[in-house]
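Laboratory data are not the source of any read-out in this text; all were calculated from the coordinates shown. A quick note: this is a predicted structure, and the numbers were derived from the prediction, not measured. Cβ atoms are built from the backbone, for glycine too; each structure is taken alone.
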Structure I
Amino acid sequence: MASTIYAVLIADVMESRARADLRSLLGNKLAVISRRHLHRKFIQMPYSVTAGDEFQSITRDLIPAVIQDLRVALRPLSLRIGVGLGGVDGRIRPPVNHLGGEAFQCARQAIESIKTGKLFKFAMLTAFVSRYEHFNKTINLIYGLHDTLALNITERQWETIREFRDTPTLEQTAKRLQLDNSTVSRNLKRGYYWQLQETVKATESLITCTFS
């Protein structure tokens, strides 16, 4: 088994058959996100559409930040995201769907567990699979609670979250959205923005403690 731990992310678009323009919309959005995430060293290679509504990438760390950024940036598309942590066979080079190994097998198990609903008796958008069962149970419970909140965020609240992440002051965000400061603040609170941020911090720490 490879000693280096990678995180493989497999995402698919929910209710994709309802969007005739999905392929072009997804491709255009992923091209922009890939450039940003590569520049910030979030991912090892660009996001690659590996099926009509599915895309993949691979990274070493920062997976919670990647998940959050994808959910915000790809709106109005809603994503299921499976993450597998483990070894990868051979050199890390594109195309990502020609790579294999433990991390890819775990990522496929993760996204299938979301589709089949086998983890919990409530809806999930995110799942992790690794060789460590205790880690899997802990992080999946955290994301289960996180996703319960995320499923109730409105499009207006997602828009406010996206603008606030780009211009992280109430005043700048309010100006760009042509809203007042109190409305921006209310949209962030009702859109669970601060809970989403704490999820990123807590799960990044959990991943670091488990795999370092």
Structure II
Amino acid sequence: MLKKWFAIFQKDTLMDQAYRRSFLMFDTILGMFKTAKESLRHKEDSEIDIDIYNKDIEVNRFEREVRRNVFNHLAIAGSARLPSGLVLVNSIIDLERIGDYTKNIVELAMNHPGKLHGARYEEDLLRVETAVEDNLIRTKSCFESGDEASALKLLKEYDWINPICDKSLIGLVKEEDKNIRPGDAVSLALYFRWLKRINSHLRNITTSVVNPFDRIGFKPKKK
């Protein structure tokens, strides 16, 4: 669905600015996520290499700028450009929420003593972390290119992430591994939950490439 709007973005200054700003949001959030994961899982201390709160403010500023540009554009152009504006604003909201969850992970890292190990869930946690980071990169690519085939492939390839997160979370609640300390159990539960939410918001954005506006966030209908 996005591909047919690319010409519109290129011709309209405000909409083009808003669209390009979304790419910067992707890049900022990817950097935040990498920093959050590194601090929580691979560092003994709680030092963070970037000012995560300034990055969060930056993401929020991008979101407001995109909304403002889309609104000003629609006020001039009218309803003819409404679908593209709605899709863009909807995706920006998902990106902002991903930024919030990433900030939560950093705050968890700042308060968790030492490295967080997944114990019996470590293998699944590594798979999920790697997949979510890859999903961030590839979702940006799909959104930028409007490639429906790539978007459909991405949705199918990573449809296992949320179920694995849910399974691991339930296992922690049921205390399947009695050797996990309470602090680690809480941290792992939160981390799995936030990874799931990040993935869900990424899937929302990816569905905007293949679905009409009313079906964004839902599985694409089989043709």
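Out of I, II, which has the highest value for distance in nm of label points 7 Å out along Cα→Cβ at positions 15 and 167? Top value of distance in nm of label points 7 Å out along Cα→Cβ at positions 15 and 167, among I, II, belongs to structure II. With FRET efficiency 1/(1 + (r/R0)^6) of positions 127 and 183 (r between Cβ atoms, R0 = 30 Å, to 0.05) coming out at 0.30, pick the structure among I, II it was computed from. Of the structures listed, the value fits I.
Of the structures labelled I, II, one was used to calculate helix-only ellipticity at 222 nm (-39500 (n - 2.57) for each DSSP H run of 4 or more, over all residues; to 500), giving -17000. Name it. The correct label is I.
Looking at volume of the Cα convex hull per residue in Å³ over structures I, II, structure I comes out largest. Taking relative contact order in percent (Cα under 8 Å, 6 or more apart) as the criterion, the largest value within structures I, II is that of II.
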